Every structure is written in C-alpha cells, then in structure tokens.
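Asks: Take a look at these structures.
Read the figures in this text as sums done on the coordinates, not as results from a lab. Keep in mind the model is a prediction, meaning the values are calculated, not measured. Cβ atoms are built from the backbone, for glycine too; each structure is taken alone.
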Structure 1
Amino acid sequence: MDDPPWPLHRRTAECPDAPETKPRRRTPNPHRAPDQGRPRKQPNLPYQVSRSMRTLIAALSAMTLFPAPPPETRKAKTVDILHGVSVPDPYRWLEDQNSPETRAWLKAQMDHTAAFVNAVPQRPAIVKRLTELMRVESQDVSHAGGFFFFMKRAPEQDQAVLLVRRGPGGKDEILIDPNKWGGSKSVTVQDQSPDGKLLAYGIRKGGEDELETHFLNVETNQEFGDVLPRARYLSVNLLPGAKGVLFCLATKDGPRLYEQTFGQQPKVIFGENLGPSHLLFADTSSNGRYALLTAAKGSASEMDVIHVLRLADRKLIPINTETKATFRGAIGGDTLYLHTNWNAPRHRIIAVDLNKPDRAGWKEIIPQSQWNIEFMALTGGHISVNTLENVLPKTRLYTPAGKLVREVKFPGIGTGSNLIGAWEEDVAFTTFRSFTEPPATFLHSISKGTNREFYRQKVPVEKMAVSVTQKWFLSKDGTRIPLFVAHRADRKLDGEMPTLLYGYGGFKVSLTPSFSAAYNWWIEHGGAVVIVNLRGGSEFGEDWHKAGMLDKKQNVFDDYIGAAEWLIANKYTRPERLAIYGGSNGGLLVGAAMTQRPELYGAVVCAVPLLDMVRFHMFKVARYWTPEYGSAEDPKQFAFIHKYSPYHNVKAGTKYPATMFITGDSDTRVDPLHARKMTALVQSANSSGKPILLHYDTEGGHSAGLPIAKQIENAADMLAFLVSQVFPAAK
C-alpha cells in the first residue's frame, strides 16, 4: 500500500493520525512512512550540488515569485462568551462545508494556490524526480497458514493490488485489483482466518476512514457472506467456520460490538454502556477460542477496560474493570499477555491464565526496565518486544516465561519493527527503513533464529554520502530533547542549509528516522531533514507522554521552538531557510509554532490540522481526543486551551511566514473546517506579503488511498511551495 511521501510517525491505533482499526497481526507496511508508515555523494564546493539542483538555482535566480493577493473572504461578527471570556469567530460560516458560499470560496482558494505552485519554474523537474522515486514497486506482506498476502503496486499502477501466494515459492495470484474500478477507490485487508483461506477486506474512497467490508474465499476467489455497508469500523473479525463475523462499529451513541451470522441481522453483544467518546476494539485469538475486547474513553485514556469473550459459550471474562492503567493484550493458547503501564510507566508484560483469570494469579514475565516497551506481539509461541533505547529501536524475542532468546539486529539509525506473525506459526516478518535506506522486509524463523531478506523496495536514490546523527538540546524548562538530523556529508554548517523540521508530540506516538521520497529529494538538493522527539510521545514512557498533554501541552510547543532555535544557533540554517512541517496533531504543533514565533521560520506546511481548539471537540470524531487536549467546556481546561489555540492567537498586522494549509473534503477524522478558517484568518491578518495558501483536495483525507499519480502531484505542490520560499535562489 502507498502512503503520502511525507513520513509522519510510528503509528498507533489511537491518535488523530492513525487508522481507527485494531492493530493487525501482519507486518507493518515495508515502504510506509506514516498517515501512516515513514522516511544519497558528490565532491566539494563548499558542497557539490547535483545537475538538477544547478538547474533549479538558475531557473529561480531568473524569477522571483510575487504572490497575487489572496481571494477576498467575508468576515462575520460572530462572538461567543465562554466562561466570561469574549471569543470572536469571524469565519465560522466556513464550518459549513457544503454551503454554496463555502464552495465558491474553496474554488477561489484552490485556483489561487494552483496559480502560485504552477508558477514555480522547477515544479516540472520536481514532478519528474518524485515520479522516479515514487512510481516504483511497493509491497506490504502478511502471512496466515500456508498463504502469503501482498498489497502490491507495480510502477505503472495507481493503486495497490491484493495478491496471494501459496507458500513462499508460489506464484502470485490476483485477488482484488482496485485499478479496474477507476477513481480513488482502494482496498485494505481487515482480517484473515488463521489458515489463510478466508479474508475480510475493506473498500475505501479517497482518504476517508470509512470502509465497505467484503468477505472472500481465497481458495475459490469468490465472495461469500454479506457486505457490511460503508461505516467507521473499529475492528472486523472473522468467526471460526466462516459462519459470521464480529465487528466493532462507531455509532452516534458510542461504539458497539456486533455479532452477525451471515444471512441474518447483526445483533449487539457488548458495549451498550459505552458513550460517544469511547473506543472499542475486538481481536479474535488465532486458535479461534477467544475474542479480546478493549474499551477506552478516548485516544489518551488512562484506563483500558478489558474483557475476554469465550467464543464457545459467549461467556464474558472480566480482566480489568477498575484499575486506572492501560492494558493492551494478545492471546496465545489459553494465556492472555498484557502490555501495561500498571505500576510501570515504561511498561511491563504480564501473563494471565484464562482458565484462572483472577488477579492473584497474574504473573509478571518481563519487568519494566530503563527503556520504554513500545510494542508487544506474539509469534511462534514466543513474545516479541520492541523497545526504544534513547530513541533507537531494539527488538527482542522472549519465551512465554520471560527468558530472553535473542535480539533481532537492525543495521543502524532508523525504524525497526517488531516481529509480526501468529502464535502457532514459525514464520514472522520484521522491517527496517531509515533516512537513507528504502524499506526492506525480512523473514524470520522463530525456531532457527535465521533472518533473511524477503523484499527490498527498489528506489532509484542518488548515490551520495549522507550524515545521519542524533543530537540533544535543552528545552525552555531545561528538559533534554533528542532530534535526528540528516544531510549530505559534504554540506558545511554555514547557516545556509534549507532545513525541514518535522515533529508530532502527542498521543504516545514515537518518531524514528524513516525513508520518504520528499525527504530524499530534500537531501539530494542540499537540504537538511530533522525530526525532533517532543514530549507527548512515548519515546521515554508514560511520564514523557503526560508531560506533553492537557495543561502541559505548551511543553510540546516549547520543545519544537527550542529545536528550531538550536538548529539556527548551531549554524545548520537560519530563519529564512527553515521550513516547518506537521500533520494532524502535528498540524496543531506547527500552527502553534507559527503563531507564537512567526519570525523564526521561512515557511510552514500545516497538514490536516487541528487549529480551533476551542471548538474542536464538536466535530467528526474529535471527542475521542479530549483526554489528550481537554475540552473548552471545562472552565479550567478552557483557560489553557484558549491560551495556545492557534486560531485564537492570530494577531492582525503580524508578519507571518509563507504558509500552506493542506486538507480535503474526504478527511472524516480531523474536520477540514480547521484549515479553511485558519487560512481565511491568517490571510486577513498577515502583513509580511508572503503567500498564505490553502491546498485543498476534494478527495483527500486522513487515510491513505489516493492514487499514486495524485500523491505525486500533491507532494510536488508542497515541495514547489517550499522551494520558492527557503531555497537560496528563491530570494
């Protein structure tokens, strides 16, 4: 499957930038960066530039872009009084996405943005290079029984095709080819039976989260059962015997677990006490005996309510209903293994005998250590644990009793996945990618310990020496913050490097170096790519996360601003050469950074963002995120939210940096109204004369699914915008 060319982060299933479906028992996408999974040698000048870069400099030297004034936007006198505070909202009318006035405004903004990016002389060359980097074969693999399943896209295809291979040396057979459907429809695997003979798959339109679910007999390549209509499914699980399905559905009243026998109406079997701010996931065990049910109030809930449903008699076994802690589990045989922060802020692993589930019989098998346990997976009768050690990934395999078997080695600084397989299977997959290495998938034998390359994405990267280093700096309150920097090794630190700074800072999401086409293009052309590990993530455990949420959210912005100041002080760049980028919760991050320190950056890309934090909880599924941000309905929380909310901190007459807001009609997770309103407000307030643009895709959204041709065009627009602002010749 394909993702945007801009890596976002290591994804969890619970943040604005992650799919709201259960964690799959398959390997992570081997070429993925994010919104999603992730992110070359010449002599000396002070640094030698490529031929394409010399062409870029010549072209831009001959032409400076003078942006046309933005379209006029009607300003209303809408004012709320919240907790005694006057809160103006002059562009609330733009919240109505389908009104004729909004659609006319969007058309004018889209034309304005297209005119700007199409006037950048180097854009055709950017499109050409991105096409070379992105129109390559991509592959995502999972395994069940004797079947290998692939989401595979050939260079000439726009969407990935679902294939099956019977055994590692078998022939690839097409199951589903969405390219035949046309448009922006894509396919995603939702579940597969333990023997691999049955499959649940979803059809997605554009970047929507909603799916239409189908069921397929792999051996006959014929559909069976019923079609589940387009909806927001939190999880889908085939029941043993191909007789039916369990699915968790997000309804207006809250999530519900349904059981449906094929040919009959679905019935609710769990979750009727859960409200609209709750999440609910089910995961059937590979032996078909149990379903693990996990309920949580919001994405940053401090408490997971855990039950196990015994499928033979539908008996519900309570595991945790009172303890205020997170419990993420998986079932192997008759044992439930829990990855928990209960009395362990950096997490530990506990085993629960499902025949004797009382807490008195729980056993700690892997204790908390100095480093945070990021993920746990069960494979080949063993437990695979992925940790971050000073933000460097380590994967280790343990016996069910907690004895270390081996460490799976990764080749350097980058993103290394856990071992992903099934409890009864000896075969597991792991992946690795870095700033400089395209994704590779490795086949690991649990019993033998062998690790062989299964697939490596072939990307025509330029041969160049790249310096990748980890650095540390002190944030405003003295906290040490790490970051990763990648640039050409022959590039001198003279304060002139165009630098792209990426961060996220929320929802326990950790960032590690990863490969992407856009990052590669940036480094090829003499720039530096930086990712910073902000508080709010899980790089150092739950305490690190809590230090960046609710009333501590300003710490995240201070960390990010501190990273920018450190890069300037250490002569990597200067404000005119510094571009900042973030998406989703990271869009909130760069929105706060640009309103708090507008003089510090040359350009901003703010993608699928949350920006009106006073009203965010009223729209789409944002109620899930109030445990992380708080809610303006609470007077104490309103005070700190209103203080940093980007939309409420835009000041008239301020010289704002050049900014591109990115969103689209099909974002059914973070409402596009945030980007629409913020664009209008900043355009009205800006006195710098620099462009404030809205890049709006009527089919774009939060989830992957856009055709590769559209991904290339969108990425080229972003790069063209940034090149026009922070690359030397543009000035």
Structure 2
Amino acid sequence: MPYRLRTGETRVAENGQRSSNRLADQTSAYLLQHAENPVNWYPWCDEALNESQQTDRPLFVSIGYSACHWCHVMERESFEDPATAAWLNEHFVCIKVDREERPDLDQIYMEIVTQLTGHGGWPLHVFCQPDGRPFYGGTYWPPSPRPGQPSFRQVLTQITDAWKTRRDEIDAASEQLVAALDLSLDADEERRLDQQAIVETARAFMSQADLTHGGFGSAPKFPTPSQLEFLLSALDFLETEEADKVATHLDFTGREMARRGLYDHLAGGFHRYCVDTAWTLPHFEKMLYDQGLLLRFYSELLRRGAAKDECEWPLRETAELLRREMKSPEGGFYASQDAEAEGIEGAYQVWTPEQIESALGPQAAGFCEAYSVHADGNFEGGTTHLVDATRGPREDWEAERHQLLEVRQRRTAPATDRKRICSWNAYAISGLARAASALSDDRLLAEASAAFLFIEEEMIDDDGRLHRIFEMGRRSVPAFLDDHAALLEASLDLHRAGADDHVLWVALHLAQQIGDRFIDPDTGAIFYTAHDGDRLIHRPRSDRDGATPAAAGLTALALDRLAQLSGLKVLSRQVDGILRTEKPGLDRAPQAFPTMMRAVGLRLRGISVAVIVGEPEDPRAQALATRAREVLLPEDAVVIPPPGRPTPTGIASSWLEGRSALDGRPTAYVCHGSQCSLPALTPAEIQFPS
C-alpha cells in the first residue's frame, strides 16, 4: 500500500515491549516506508556510528530507494519479520540509506559489493566497522536458503560469529577493501583522445546492437540514454556509410522503445527497463531521470531528421505525463513512481480482455488486436501489458486510450516518491527545453523555466550553496557533483531554447562552485563530493555512466560549453584537467564513459554560436532563432543580443564584435571559432557551418 507520512509514535511489538525506530521524522519516502519496521533503524548519522563504537556492534547498512521492487520484497520477508528484526537489533546497529539522497554512500558501498560478489544492485547491504569501513556485503538475500544462496538469517549468524571470534580477519578484510577504493590507473600515453577514439567507441557500442529488437545487448534491456546520446553525437565523426548504419539503428531503437512495452501507452512516459529482449514486459517503475534524458534523445532524433510521426508523440505524451502526474504544486518534478500497487508489481498497468470489453464496449475487439491483448496474456495471471502491435498512426485508438486511462486512474495507483532531486529535475528541465525547440512549443519552455526557477529559489541557500533534495517544504543534503553539472547543463539548454540571459548568471555561479569545491587545484582531478562535505572512508571520484550520465563527463561537457561561450580560460583549463585525469578510464573502457566521450567530441569540434542581432520580441528575430535551433547541435548556442545594449554576462564579446543588423532588419550570423557566415535575413539562409 502507498506509504503514509508518520510522526514519531511508539509502537507495540509482538512481545509486548514498546519499540520504535528513528526514521519516522525523516522526509525520504524510502526511509518512511521503513519507519514502522520492528528493526531499530537509524538514518545515516553520527549517532549511529557512535552507538556502534560504544556498544561494539557492527553496522548493518541497507541501501535502496522507494520505487525498488526487490527492496519491498526483502522488507516484507525479513525486515518486517519479528525474529529477524530481534536478531538485527541485538547484534547490529542498523542504518537505512536512501540511495537517491546519498549517492555518495551508495557509490562507495556499491563498488565494495561489486568487488566482493562480481555484481551489484538494490537492495544493497554492507556490514561495516563502527567507522564505516566495510568487511562484507551483498544485495538481496532470501528468507530461506536457495541453491547457491544462503538465507538472510544464515548471513546474519555467520557475521555475528565472525565479529565475536575472528575480528582479526574482519580488520584485514576492511583494510583490503578500502585500499582497493584508492587504486588508480595509469594513462596509456600512446592512445590519443581524438576522432579515431570516438569512432572506435561507437563501433564498440554497435557491436552490441540488437538489430532485431533495437537497443543494445540482451535482457534485461535498459534504454541507456547516455549511450544513445553519444551515438547521436558520434554521427558527425563517422564516414557517411557507417554513420547511416548507426543512424538507422538509433531510429529503429527509438521506434521500438516507444511502440512496445517500455512505454506506457495510456499515461505516456517510459518505464525503467524491460525484463525481456523484445521490450515487451517492463519493470514498472517510472523514474524522472529517464523521462528527462529520453526527451533529449527523441528531440535530437527529430532534429536530425527522424520521422515526425514517430518522434513527436513520445515527446508530447512524456511531457504530458510530467505535467499531469509528476509535477509538484510547490514546483519541480517528483522523483519516481513505484512498480507496485497494493503490493503487486504491475497490478496498476495490466489488463484482461474482459476489462477492456467492459471499458470500451464494441471497440474492444479492435483495440485488443491493436495492443496485443488476449486471453493468455503476456504477464502474470492471464493479464496483458499493452504493446502497440499494429504500429498505426498514433491518432488511431486515441479516444480509447484516454478512456482506458480514466478507468485505470480509478485503480489504486502506485506510490509516488515526492522528493525533488536536483540532478533529476535538471535532466527534466534539459529535456523539456530541447523538446521545446524540437517542437517549437513555448509551453514546454515555460514549464522548464518554472522548474529551473523553483530550484534557484528553493534549493540554493542564502550562501549560494546548492542542495540535492527538496521535500516536505525544506531543502536538505548538500548537492553533489552531478547536481551541479546537470543544473549547469540545464541552464545552457534553457538559454539555447530562448530563456532569459539570467540563466547564464546561474551557470557561471555553478561553474565557480564546481571549480572551488569539487576540483583538486593541484592535480585537476574532479571528485563526486565537495571538499567540505561529509568525511567518509573514501572521497569518491565520478562513477561510470549508468542509468544517468557520469558526473565527471557531464561536468566536462557543460564546463566546455560555458568556457567556449563565455571565453573564460579558467574553465577551459579545468576541462583539460578533467580529461587528463579521467583518461586512464577512457583508455581502458571508453564505452563505459559515453558522456565523457561526448565531451571529447565537443573539445575536438568546438561550439557554434548563432548570433541574431535584433529585438528578442521581434517575430522576425524569433523566426531566425527558431531556424538556428533546428540547424545547430544541442551543445551549440543561440543568442539574441538587442542592438546597442551591453554584452550579456556569460557571452564573450568576441562572438558579437562586428555583428550588426542589416537595413534595420533582424540579422543572423552563424559563427564557429573565428569564422562567421554571411549575414542571413531569412530563416532559409541559415545553414550549419561547414
């Protein structure tokens, strides 16, 4: 059932003793879901670490997120079990962590568990010494033993015994695991970050392309937006024949993701991933970051010439999902929607033929054929998750889809995690801004700008410090590198789409925060946590790309865009330092860092800037700007400096020198480096610089 906000009430356990845990006053939806467990949970705090030290009990750290299906499963099986909870309370100090609030802890301990087991995932569990140094970990453990997998109670018993009788082995394990976190790689001096490196990375991705179903690899099948965006950018570095093959696959992938089960055909938007190769059955949660990042992908597909009838409707329907179901009245967008409703995954989304007939009457048979609904079903219990089998025009069955959505909305809906996460909101802002340009839709730009203003007003404190979380009317958790970088990129995307020049001031402020607090001034290395953040067992660097872009790559990309637009050499030097210190990872596995490889590509080609000289409100200037946004790449800039006024902050004067309006008419120049096009007076004259 959906979680309820709770006060710090005392509960009565089955043994009659009064019990409570310390999560009831937290704002995290995930922590609140565990506030009534019989486990005596702490949030991550000094009190928990001190309790572990004073009582000589190891830490049991459990990390997850509110929309995590297997987190819910393990809660029901183990953390709500009185006997298991009693063992945990007696022998451990138990800490619950929301990975979306504390990605720093998640990254550190995920790397440890991956070292130990060869894989990671959530729920993520680590056993630690009182100072937080881990000595053992894993992911999901069942309540009873399975072939090759111990039960959770067996793990707890073994850890308890080792803590009491083999402390020297635990100390040695902790030392070894923490030391491995600090290992560094050497760069390959013979390998260059050049056009060939981009070509080779694109080929490595395409070697995994699923030419039958779209996407990459086999089940489980993720949309991998960072990989898709890299390949779109790589098209400009490939020879024509090879670029055509990549573009064809990207177009095919976009169609398959939207037409099949990854997409919600009633409410719009994308689920997190599919459990099968053919994009039929999803893991049903919806994450804000997927919506934002896939808005960017489909916008760029459309800008590069993909069919409008295949790209426009996923953009508009996903934007409508954000507007209808994920937009907070306070401002910004909610983090996620759960996979479960009433404890059953997919219960909210699936249908039987009888349910369709009850809702649609005589139209039911045709709809069931179009969306592959049949008696056997494609999901559990003879139910069906909708896939677009006939792939007709989107207008077909539009009224019936709306009818079914109205029926579905009367069901018990999955819980929504209502926290606002800075980086995820920034991805949504960026996606909406790019969609606004692709669709020439001012409403989308206004919604992106409103979300940006919310972050600026509510998630930046009086000292100019950005925060990661806003929930229950207050900001919390100092922001990490990805929050700063994503918001910096969103500000540049907003400006490109036509937002006020004020967003460039915010961009400069964020860039200064990154340089002052996240970059080592001696080595140029960049860290995920600020130098003045919490002291942990290890200061993590940026992770590789996953469901979201790697923070270091995103930072290099955004800083370079701003460096070239503003002319600030200090930003350019910081980008050089990031690329230099991240090169060892790129040398060994560039396909693990597609966002950083996009930054390499931007470094090679530089940005183009369309300068439209004229009053911003003049329809003729607006028409020139619209055309420039269609022609230029997503990292390029479009500026409209009114004649006779000072150069806007954040734009180098060199871009504007010598640019004037011809015959008093709005005039466009497309500049790349020191070269500019001839002046253009009509949209048709604006071309991408050769």
Structure 3
Amino acid sequence: MSLSFLSQPILWGLFAASIPVIIHLLNRRRFRIVDWAATSFLLKASRESRGKKKLKHILILICRTLAIFALIFAVARPLLGGFLGSGSGSVNTVILVLDRSASMETKAESGAPSYREAVITRVSQAVEKMGSPRLLLIDSASGDIQEVPSPDALPELSTTFATDTQADIPTLLTKAIDYIDETNPGQTEIWLASDMQRGDWRPTDSRWNAVRSGLESLPNETKLRVLSSGSELAQNIAMELVASRRVEDNLFLDLKLTRSNGDGTSTVPITYSLKGARSAERVTMNGQELRFQKRLPLSAADVDGSGWVGIPSDNNPRDNSVFFAFGGKEPVQSWIVSEKPSGNTANYLRKAAAPDGFERYSSEIIALTQTTKIDWSTASLIVWQAQIPTGAVAAQLQEFATSGGSVIFFPPEKPSNNIIFGTSWGLIQEAPADEYFINGSWIKDDGPWRNSLSDQKMPIDQVRGVKRCSIQGDGTSLAEWDDGSPLLYRQLQGLGTAIFINTLPNDRWSNLEFVALHLVAVQRLLEKGTDRLHSGYRAIAGSEKAKLRGDEIRDRLDAFEDYEPALGSYRAGVYRLGERVIAVNRPAAENSPLRVNEEALDTLLEGTSYSLFESTKDDNNLVSPVWWAFLIAVLFFLLAEAILCLQPKLTGPPSLSTSKTSPAS
C-alpha cells in the first residue's frame, strides 16, 4: 500500500507545522530573568515539579504541530492504495488500455464477475475518486482511442463489452505512447488492464524494444500502471476447433480440450449441434490436454451447413464452444514431382496420396519440367522427389506453403546444393555391408509421425535404412537416426509446413514402404493441406475476414447465443455475410493457460518506471480516499492539547473558620 495526494502543492503548507515551535521559541525570549532573594525559597519548592511541567509543555507542542500536519494532509486529498504510486499528484488524463480478449472473461469463482467486469468497475470508481480527470479508452478489439464522457459511463460502452478476440499489447501501448507524444495532454497516466495472458503480451515480439524506447522518451510525470488479474489461475476448460473438413458424406472435427490447471482424471460432457439437431457424449481427460476427432455423418442432400460444439459453462463461458461451417464435396488433389515419373518410387508416392477406393482423391505424377501443369489454387499437397527447384518454381512452392499448403520432400538420386525453406540436401550415405541405419529418438506428440488420437504409436522403431541423404538447415528434427542425424525434418512456412524425409520408400533405400510410414506422412500432410481449402468457411474473431465488406449485411445463423450487432465481428458464431457463410472462432492462443509473470514483465519493461498492481477477489478498490482519517487525527490532537492545557485543581492547608465565637468562650 502507498499514499498519494491529488493536491500535491498543498503539501507545501506542511511548513506551517513549524509555527507552534516558532511561537514557543519567541515566547521564551520575551522574559528577562532577575535574581530576587525573597523568591529563592519558592524556587526550591518548585524545582521538584519543573521536569513534569517541561514534559507537559513538550507534549502540548507536539499535539499542536501534529494537528497542523494532519490538517494539511487532509486538505491535500490523500488516496491510499497499491495501484497509484507514492507521491502521485493531480492527474490530468488517464489512458485506460483495456484487454478485451476472450481470456479476460475468466471468473475467480462461480458467481463472481469476470475479470473484465471487475476491472472496469474498479477503474471507474478509482477515476471518480481522483476527481474525475479526463478518461480515454483504447480497447484491444477495435484498437481505437475514444474519450469517455464520465467514469460512470465506462461499463455501458459497447467498446468495453466481452469479445472472443485476442489482444495485441505491444500495439496498444504503442498507440498510447503515440497519442501522448502528439497531443501532450499534461500529466498523464497509462493504466493497462490485462489478465497477463502470454498470447496477448507476445513476449518474444521484437516490437517491445520500440515500446521501451517510447516509454522512456515520455515526460517524467507520465506513469505506466499495470493492473493484473493476479497469478492464481481459476479452474477452467477451454475447447478448440483444430480443423474441420468434409470427406464424402462425413464431417470430421478435430477438437482439443485444454485444462487451466490440474492433471487428474475428469469426465467432460460434450454437446454437438449440426443444422439444429443435437447429440451428446462424454470424454475423459487424463492430464492437461485432450485431442480427439469427432465424425458427424451427413446426408447426400447436405450441400452445406453449420453447427457448434459446446461443453458446460464454467469459470469462462467464452471458451466453452466452437463453431463450424461446411460446403459441398470437393476433390482432394495432390501432385507428385519426380525425377523418374515412371519409376517405382513415384508410383508408391502416388498410391499413398490417392489410395484405391477414395474417389475424390486424385494424384498426378509429373516431371520436373512439367510443373506448369500444377494448379496451385486447388492443390492440397505437393510431393517433391526431384532436384530442389530454383527461380519462379521455388517462389511458387514457397507461396503455396505460406498460404497453408503442405509440401513433402524426398531426396533425389543425385542431390544438388539448391536451397529452399532454408534447407538443402547434403551427401548421400550408404550403410556398411550387412548393416542398417536404425531409428533413434522421435517426437511422439508432434509432426506427421505423431501418435494417433488414441495414443497408438507409429512403428518408427521398425525403420531400417541402407541409404540416406543428409539434411542441412536450421529446422526442427522430428525423428532421428541412432547417430543423431535427422530422419524426419520440418520447416514452417507461414500457415503451411514443409517436411523433409531423407530416405526413399523403396527397397534400395529403406523399408519405409513396408512399415507404411510414408503413407502416414503423406495422408496427414494431405489433411493439413486440404484444411487450407476449407478455410474459406472459417475466420478468427476480429480478423478482416470476419468483418463486413462493401454492402454486405451480417446475419447470425446459429442459435447458440443472442446476436449483438455492435459486436458481430468480435464474437464467435456462424454468420452469413452477404454471399459468404463463415464460422468465427476465437484464436487458439486464448485457450493457453500460460501467463506472463512478474519476472518476465520486468524484462519486457526494463528501464521503465512502471508499477504493478495484482488484483485479487478481495480487492474492491484500486484507491481509497483517506482524508477523513486525517480529520479525525486533527480532532484527536486538538482534544489532547486541550486536556494537557487544563490547570490542575489547587490543593493547600485548610481554611480558617470565619464563625464568630461567643463572649463566654
């Protein structure tokens, strides 16, 4: 807790507390001491009580001085609270940077207000107690700066309502800094209200260097106050739609549940709504995350449709549902670029991309000189078993991956030094006679060879190779040979993925074709690449895709919750925007329980004089006026001074009787 004052200049009046002392000293100089023999016996009698009188006079002087101190403090309008730093003066402008991300809707406990609601109430009360300085709002959803007419109006503004968006704290702070630089609004404080969600703060973003420089360049009286929700996480389960795709007459939903804390076993009821028809099931969570797939059957007449998936409401109702939309059946196209289009390797790869019996799956084998035939706009997967391309073809391949397409590279018989995605092939290595390259370690929960959703592991430990090609680059090794060299290697490119496997699925190189791991990799990358084509039905809350274009009219199609037009592009749901139908969901980063702690915050704001206030459910006020306590202190000191000034009752020998005596006596 710290004490601050709204009227700091009045504190100069504390010098008035020296007035009683000055008067006391002047009074001592008014009298001249003269020795008088007749009073010498009186001095001896009073010498014993002189110490008590001196102490009494000192106490009276202290009471008068403290009474003036308390009166000056009361007039200076003191505020008590940890949010405002010690010595804060009168503030002209408060800029509230409000995090309206989905994670801000978390409640500390059932029945309590969300953190967003609580912080808005507290800020409104604090600004009013500070004398209602000018209040500006920068909300994370719109990013606009607006003036709030009065603190009481803050909770009623639509720009403070709940959203399903993600915040960008570096951008918001930059806007506040730029506003102060451009307008010079006087003594200003920036109040940043956030739940410290890691995805919103983006601690690895290089823009923090500019934010620190901007804060340091502001006038000295500008203060940054960070109002945090605290480090304690509430119990909560968040649902995420990883992917959705239609395969023939089935809709497959890849779903993920994330628990904020706790690793025990729990059963979670799940409700599915498809075109108004509902079904339910229960899943069991063992640990912090659970990923599973749900198949929803469709009829041949289902040309398009939409729906949602939900779990029971908990401490954050904004992350308990996801939405999906789908269209008609679409072909799944892949291309095999091979150095030997008629060879066995190319045929194995074609069968892996378009297995027999999958009518909508098609795969075409072409030579390196025939890449102009590729329709990049409809392709889901490119399998490249040839020299790494350069020039225009390499640029097309990189653009394809950036847009969400999948690319998988297998080594050519004679690799070159060409580089793509920061990676190139190295030397071809052959195992000694009668020996094999054997698999070492691999990552079981990531990449195209990850365990299945039922946690069944892939037969990677059965891989044997007699020939391999080294991989050179700075990507991620997802599977390795026993000597530590990469077997399965990944480079991320925009929304897409590039995978390198350094051996071929034929018996002259390895047994990949026998253990079918090339099939697993191709099919999983095909799913990921196909998801790019279905992304036309999906959007992230607050993104440009979720906003109206031109003369479009927004209409909400699902009945999950009431539609609020002012929050249309910021709320999850299924919407018709003109001719478009999109399912809007919150960003996946909002489901993460990771938070920016105080140590990380010190690093991000290093060199700035910020202050941190961690709110708890028991804190109802950011600041509290305490002038009344100092007025009570004034009365107390004045009363004490009056009591000390009272003269004691005189005592002495009994008085002589005044009654008359009779003549007889």
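Asks: helix-only ellipticity at 222 nm (-39500 (n - 2.57) for each DSSP H run of 4 or more, over all residues; to 500) computed as -5500: which structure among 1, 2, 3?
Replies: Source structure: 1.
Asks: When you work out distance in nm of label points 7 Å out along Cα→Cβ at positions 491 and 515 for each of the structures 1, 2, 3, which one comes out largest?
Replies: That would be structure 3.
Asks: Which of 1, 2, 3 yields 22.8, 69 for Rg and Dmax of the Cα atoms in Å, for residues 91-458 alone, as computed?
Replies: 1
Asks: Hey, Cα extents along the principal axes in Å derived from one of 1, 2, 3 reads 88, 72, 47; which structure?
Replies: Considering all the candidates, the number was obtained from 2.
Asks: Where does the value 279 come from, among 1, 2, 3, when volume of the Cα convex hull per residue in Å³, for residues 523-634 alone is the thing being computed?
Replies: 3
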